[in-house]
Structure I
Amino acid sequence: MTQTQRDSQSDPYGNCLTAPAATKLPPLETGDHLSRAEFERRYEAMPHLKKAELIEGVVYVPAALRFKSHGKPHAQMMLWLSTYWLATPAVEVADAPTVRLDLDNEPQPDIVLLIDPAAGGQSRLSEDDYIEGAPELIVEIAASSASIDLHTKKQVYRRSGVQEYIVWRSLENGLDWFYLNEGEYLVLPPDADGFLRSRIFPGLWLDVAALCGGDMMQVMQGLQAGIQSPAHAEFVQQLAARRSGQF
């Protein structure tokens, strides 16, 4: 019997029996309710898709990203955080990594800054190279205060233990920096010079007025002042001691 004959055999009622076709996974679509495992299976089957998130068991696939409202501010924040990373061993920065927070939440934040687990960081890398657990700091670029970044996602990050959370509301030209205090997010106040100073990453200073005014040179000068501060030098020493097991 040929392969064609085998594939077209009939059942006792004369109905043609054919070999079952391989099952194709449905694409990810905003609003799908999925488990994290199913979300990952579908995401891996869509290599052309650059960003998708699972928030409280619901899939979110963002629209195409615009230049002024997302691409440019994203690049500016990456420059700021990458410069801090270069000056701070045992700290890592990543652009839009997938983060496994829990069974219902797998966001893909715009930027994360984290401490190496070997130096006391609270997240870790899985065997398949995903961040598991809450990074110390997350940055999201949002169009406005109506964005999911300042509502459902903010609550997920708070509950998961993300220590600091920055949202740049690009179309409103405003920035919110939250820090975790006794299980709640509080707004980080500026210092006397108008800088926002991280409570988790000493020396990570942000001149918000300069950032929102488009003066990146001033932003970077403010950061350099933070990196050259005694607090940053002490932090670098602490991280080195933790890595070597002396702390």
Structure II
Amino acid sequence: MTILDEIADYARIRVQRNKEIKSIDALRFEAAMFQKEGFPFEEALKGEDISFICECKKASPSKGIIAEDFPWLDIALDYEKAGADAISVLTEPKWFLGKDEYLSEIASLVNIPCLRKDFVVDEYMIYEASILGASAVLLICSILTKEEIKRYISICDGLGLSALVEAHDEKEVQMALESGARIIGVNNRNLKDFSVDTDNSKKLRSLIPENVIYVSESGIKDASDVQSLREAGVNAVLVGETLMRARDKEQKLKELKGIKI
């Protein structure tokens, strides 16, 4: 069993616990009251230049604790001030030390869209994301079937949420396209062994039509990485650890954007 399988299994346990507290019917009804207008996450990634999704992340299974000190609201405000187009917020509690509160508090504070970064294994988690204030959810091809992704995208559409459908290889990209994904993220980190190769995004770019937003995730360390992905036709990058480890996050994001300090 890979770490990804373990995380997905634990997500199922989390959902089951939450269903015992609040039924899916009650949650669905509540989520309908939080419907978004105009798919703000999707729109945020349609700029002329490469867009930046900046991540609030305390820990990860590959690196352990990344940020001992984690003033999540300050981090989110720094990102917004530096010109982030969207913010990714980890809510997975066991391996990433995320919390739902991080998302709800950040989403209510900033004026840019937020992605719920978690391991969606049940539609319940999509309704939760809507209530927490997210404008988008992550759907990971390697833990879902094509039918599930199609259904989850349909649920997202009904709530005004965007779905960032994550793939790692050619087969998963095809699966994402066949599911009707409008945003596809290629993870440069292999979630089975945690190896990172930013060329993965460049290699798979040609498989994705121009009308689909293409996001490169993980392993982006400096402005040259961003420029290389920009030249490859990538529409957006998701940057986590590099920003989380930076002492001055605003300055680091400007560096990644290629802005002279």
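The numbers here are math on the coordinates, done by the rules we state, and not lab data. Remember, it's a predicted structure, so these values are computed and weren't measured experimentally.
Given 114 as the derived value for volume of the Cα convex hull per residue in Å³, for residues 58-145 alone, which of the supplied structures I, II does it correspond to? Clearly, the read-out refers to I. Here relative contact order in percent (Cα under 8 Å, 6 or more apart) has been calculated and equals 13, so which of I, II was it run on? Clearly, the read-out refers to I.
Assuming -8000 is helix-only ellipticity at 222 nm (-39500 (n - 2.57) for each DSSP H run of 4 or more, over all residues; to 500) as calculated from a single structure, say which of I, II it is. Answer by label: I. Identify the structure, out of I, II, from whose coordinates Cα extents along the principal axes in Å was calculated to give 51, 39, 39. Among I, II, the structure yielding 51, 39, 39 for Cα extents along the principal axes in Å is II.
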